[in-house]
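Bear in mind that the values in this text are calculations on the coordinates, not laboratory data. These figures come from a predicted structure and were not determined experimentally. Cβ atoms are built from the backbone, for glycine too; each structure is taken alone.
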Structure P
Amino acid sequence: MKALEKIISKYSFPKRDVYATSNVNDVELYSKLKLPEDYIFYLENYHGIDQFIGVEFINLWSLEEIIKTNISYNIVEELQQTIGIGSNGSGEFIGITLDQNQNVKIILSPFIDLNSKYHIEIGTSFTDFLVRLDNGIDWFS
């Protein structure tokens, strides 16, 4: 978690100062996914962010927004083993998906025409995704 905590500190992610009205279990039940530990740490301790990391802009949804936003876009209903966790502010969502071997992938995919064939892998974990961005690696590298 050291790499994740370093990025969170560097970019001044807003710390959660009160308990969330939702909880991680609600998100896992809704999505039928076991969320990765590094992402759970982020959700339980920090609010959503809306900023550049490296060369890319990201909007990570807060714990309170995840279910509502996924319902609005039908992400969980349309894409198996996938949940949206944010966006790039340009018509694409950032999501967590599990492959057939239950390996985590962080993906970028369009909100329109939800289809896994459009997924672009942007990380092998939540931490890896943020480390790549912090190192200046753009979405399509």
Structure Q
Amino acid sequence: MVRIVERVPVITIERDGVFNSYDAAGVLLASAEVPMEGVPLATGAVTDLDSDAFSAASRVLRDMPADMRVQVASVEASSGQDVSIVFNTGLEVFWGDAEETQRKVAVLTAMISSLADRAISSIDVSSPRAPVFR
């Protein structure tokens, strides 16, 4: 049996005015003069394909639901333990490591929904059993 799995771009890295989109394994999928819509722009150590930061950030983005991923504007990390994402709305989310992504997605979704009437600037789901917002 042969199983075919389509590669999905999860991170865009800008180098010298060229926007390269990569999948979670670091495979280059596209290059363009403008960033691919719906694929977050990497900053910090995430721009190094061989770094723990890229590995963690790409796993987080790969494992989150596609409808949430397309709302992410950028992703940043200096290590595999401190992934942060910024949504198109400006909401900053400290994700932490790439573990428990599905639980973190559920917590984040619930918090966004329940805090919809408040002006919040950031949410920390790095410890999904004790999330924090500001």
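What to note about this one:
- Each of the structures P, Q was assessed by relative contact order in percent (Cα under 8 Å, 6 or more apart); the largest value belongs to P.
- Given 11.2 for mean count of other Cβ atoms within 10 Å over residues 27-34, calculated: source structure among P, Q: Q
- Label whose coordinates, when P(r) over Cα pairs in 10 Å bins from 0, in percent is calculated, return 12, 47, 36, 5 (choices P, Q): P
- Answer label among P, Q for the case where helix-only ellipticity at 222 nm (-39500 (n - 2.57) for each DSSP H run of 4 or more, over all residues; to 500), calculated from the coordinates, equals -9500: P
- Given 1.8 for distance in nm of label points 7 Å out along Cα→Cβ at positions 35 and 91, calculated: source structure among P, Q: Q
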